[in-house]
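Engineer: Pasting the structures here.
Each reported figure results from applying straightforward, stated rules to the coordinates on display, with no laboratory input. Here the structure is a predicted model, which is why all the values come from computation and not from measurement. Cβ atoms are built from the backbone, for glycine too; each structure is taken alone.
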Structure 1
Amino acid sequence: MKITINDDFDLLKIADSGQCFRFNACGEGFTVMALDKYLFIKKVGEKEYELSCSEEEYEGFWKEYFDLGLSYSELRGRIDPAEDPYLYAAAEYGKGIRILKQDLWEMLISFIISQRKNIPAIKASIEKLCAKVGRKAGETPEGEILYAFPTAKEIASLSMEDLAACSLGYRDKYVMKAAREVASGYVDLESWKDLDDAGLMERLLELFGVGVKVANCEILFGYHRLDAFPKDVWINRVLDRQYPGGFMFDKYTPYNGIMQQYLFFYSRTTM
């Protein structure tokens with residue numbers, strides 16, 4: 001099917017924005033995996049895109065996944081180039097990034113794995129984990145088999161040797177503990193949607209191996225609370241160098257997480 005998108009939407013920038021690890025360039029387009037769903041999407045016109053899914057699946061899943069109900073171009077309009085020239089430049093550079101509405105469980109495990117790893121290493125570990133369970137979900141135009149993201153029960157059923165083979169390093173025990181707690185029902189990520197931001201952060205920090213950065217990534221990319229502002233080495237560097245007097249969080253509330261993505265994407269290239 002084909003769709004028209006009249007707002008900021010750049011597949012390459014989304015894929016490279018650091019929020020998703022199963023969104024990759026492939027031939028003329030991109031493969032996207034979300035839990036057990038597979039999509040091949042490519043640009044075929046100035047604002048036109050061709051998708052491998054049915055119209056029903058697009059309306060029921062992918063439209064929301066890409067957050068197409070929110071105008072990112074209007075949000076960029078909040079940035080005054082005279083008042084905040086660095087963020088303005090970052091937003092112009094990152095125009096087309098969107099915050100994907102990703103799965104809570106997949107994001108929790110993905111960002112636990114991401115600790116002290118670069119993006120290619122994170123992707124490799126996640127694909128090894130998916131292949132280890134081996135539930136086929138799709139096949140790329142180039143013939144590569146893609147596997148569904150494992151459920152908590154599937155990961156909990158693996159051995160520690162299986163996890164070690166996925167190049168998780170010291171994170172394997174974090175992943176296993178999270179899988180066992182979610183599989184048993186002791187941790188119910190869905191029910192945490194009812195918590196306020198402070199309560200959600202508190203519960204996430206109680207999880208083994210989850211610190212403030214991973215928790216903020218889960219809040220932003222999993223729970224899709226767009227005011228969350230994860231800080232890593234790049235963001236801390238930007239705040240120190242460009243905002244010694246403090247970032248204008250109040251001005252951009254409740255969308256500071258989108259501004260964070262522009263800053264992150266821009267700083268990795270320019271600093």
Structure 2
Amino acid sequence: MFKGFVEIDVDLPNATIHARVGGTAQPLLLLHGYPQTHVMWHVIAERLAQSYRVIAPDLRGYGDSIAKDDDFSFRAMAQDQVSLMEHLGHSNFHVISHDRGARTAHRMVLDHPNAVQSVVLLDILPTLDVWHTMDDWLAKRYYHWMFLAQPGDMPRRLICGDPILFLHSALLGLSGSKEIFAADALKEYERAAQNPDVVAAWCGDYSAAATLDLEHDRESLGETRQIPCLVLWGSKGVVDHHIDPVEAWRAWFPNAVGHAIEAGHFLVEERPEAVFDALANHLETAV
């Protein structure tokens with residue numbers, strides 16, 4: 001995996017960010033989601049690196065990145081990634097993002113509008129829309145939103161009792177089949193899940209999404225960014241069950257376009273060819 005890439009650790013004021021870097025030319029930031037690490041990009045990273053300088057980091061507290069404080073808001077995560085890119089010499093870049101990484105990218109575009117040249121959001125709705133549409137049907141499928149956000153250390157302690165079981169349950173619940181994950185990638189997700197600090201980051205992330213992130217997004221309502229935005233989602237998932245994902249994102253990014261991919265939540269790993277083709281077309285026209 002990641003042939004031709006180098007691994008780096010960049011020490012920032014509030015986090016140490018671990019990343020893989022490969023390729024040359026225009027910079028392209030890849031942001032992963034829960035409960036994974038940057039390794040999720042292994043199926044397309046090498047192909048992207050043929051045309052771009054690809055930077056694939058772990059979010060703060062996830063994988064091998066270290067959080068130096070307890071702020072797991074998307075604002076803090078976005079600042080980490082902008083600082084990482086500045087450290088690497090990039091003041092303006094494309095972003096491709098999935099799940100929690102896509103929520104980080106949303107906040108990044110709002111807080112750092114000059115930094116992001118274009119954005120791809122994979123299999124999410126805006127955070128406010130998720131909570132507004134959280135009925136019994138969605139709650140059964142997104143139960144982890146409520147569980148991980150519970151106060152205190154109860155969620156972390158329960159997960160750490162059997163982190164592999166919890167990880168596999170999370171992956172299966174969101175994908176429908178663990179067969180879509182490469183053995184080496186799954187091993188990396190398992191390694192990370194066995195780190196109590198990673199589990200604490202999961203909980204901190206979802207706790208912020210139920211509190212601080214909502215405050216930030218409400219304060220930003222009405223703000224829009226006129227940048228190229230591609231929205232992709234899995235047709236076998238839940239994202240388009242209540243509302244049209246493209247229309248939801250046009251409230252923030254009026255130029256948003258997109259479509260469904262025949263996949264579940266982890267569409268990059270399930271349908272890498274279809275996703276890559278859509279990404280390549282977006283990047284070629286995102287100027």
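Engineer: Given structures 1, 2, which gives the highest value for distance in nm of label points 7 Å out along Cα→Cβ at positions 29 and 69?
Structural biologist: Values: 1: 2.5; 2: 1.8.
Once distance in nm of label points 7 Å out along Cα→Cβ at positions 29 and 69 is worked out for each structure, 1 has the highest.
Engineer: Let me ask another. Where is mean count of other Cβ atoms within 10 Å over residues 101-108 largest, in which of 1, 2?
Structural biologist: Values: 1: 21.6; 2: 27.2.
Across 1, 2, mean count of other Cβ atoms within 10 Å over residues 101-108 peaks for 2.
Engineer: If mean count of other Cβ atoms within 10 Å over residues 197-204 computes to 15.0, which of 1, 2 did it come from?
Structural biologist: Numbers: 1: 15.0; 2: 22.2.
Attributed to the structure labelled 1.
Engineer: Can you spot which of 1, 2 the value 3.4 was calculated from, given it is distance in nm of label points 7 Å out along Cα→Cβ at positions 93 and 109?
Structural biologist: Numbers: 1: 3.4; 2: 1.7.
This figure was derived from 1.
Engineer: Still on this structure, please answer the following. Of structures 1, 2, which gives 4.0 when distance in nm of label points 7 Å out along Cα→Cβ at positions 85 and 149 is computed from the coordinates?
Structural biologist: Details: 1: 4.0; 2: 2.8.
The read-out comes from structure 1.
Engineer: Among 1, 2, considering only Kirkwood radius over Cα pairs in Å, which has the greatest calculated value?
Structural biologist: Numbers: 1: 19.5; 2: 18.6.
Largest value of Kirkwood radius over Cα pairs in Å: 1.
Engineer: From 1, 2, which structure was semi-axes √(5λ) of the Cα gyration tensor in Å, for residues 189-260 alone = 23, 14, 9 calculated on? Walk me through the numbers before you get to the answer.
Structural biologist: On the way: 1: 23, 14, 9; 2: 28, 19, 11.
Source structure for this number: 1.
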